[in-house]
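Bear in mind that the values in this text are calculations on the coordinates, not laboratory data. Not measured: the values here are computed from a predicted model. Cβ atoms are built from the backbone, for glycine too; each structure is taken alone.
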Structure I
Amino acid sequence: MKDMFQVIDTIQLSEKATILTETNNEYVFKVNPDATKVEIRKAVEQLFGKKVEAVRTANYQGKKKRERRADFGRTKKWKKAFVRLAEGEEIELA
């Protein structure tokens with residue numbers, strides 16, 4: 001298993017993530033593309049000391065970028081994890 005700091009990169013603070021936090025007690029993390037749901041669950045439980053109820057993931061391909069020549073490149077691919085905590089659990093973001 002990977003180290004918990006290799007699994008979770010950052011927490012996403014956007015409008016959609018804030019709405020999910022307020023309504024469903026879900027937090028959105030940017031994670032390593034090779035991380036599994038079990039590794040994400042264990043990393044969040046170790047880092048924050050909270051009980052995780054469910055984990056959903058979404059993979060994103062890198063965007064196409066055009067260079068001066070006709071060659072096309074891509075930005076780095078990444079993965080987003082939606083982590084739902086058990087009732088009464090909360091992560092302090094301040």
Structure II
Amino acid sequence: MRAVVAVIGKDTVGILAKVSAICAQCNANVMDVTQTVMQDFFAMTMLIDITSCNVDYTVLSDRLKAAGDEMALQIHVMHEDIFNSMHNI
């Protein structure tokens with residue numbers, strides 16, 4: 001199982017490190033990352049493997065959202081099944 005993590009906000013040092021560290025603590029493997037900085041705005045999308053996660057999906061999502069709140073970022077986590085359902089016609 002996989003999930004998509006979207007991060008948006010003002011660019012600061014350590015965003016990728018913080019989000020990746022939370023994934024590592026939860027044993028969620030980062031499979032792919034794309035990020036860009038447009039002027040002073042940061043945008044990142046991560047694909048993570050949650051198959052071997054040592055916490056429930058909602059716990060991982062809550063931890064990432066809390067980190068986003070601490071860093072004044074919007075962090076959204078979407079399970080692969082929901083993502084696929086939203087993008088299939």
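List of remarks:
- Structure (I, II) behind the derived value -11000 of helix-only ellipticity at 222 nm (-39500 (n - 2.57) for each DSSP H run of 4 or more, over all residues; to 500): II
- Top of I, II by mean projected area of the Cα convex hull in nm², largest first: I
- Identity of the structure behind 1.9 (criterion: distance in nm of label points 7 Å out along Cα→Cβ at positions 36 and 68, calculated), options I, II: II
- When relative contact order in percent (Cα under 8 Å, 6 or more apart) is calculated for each of structures I, II, structure II comes out greatest.
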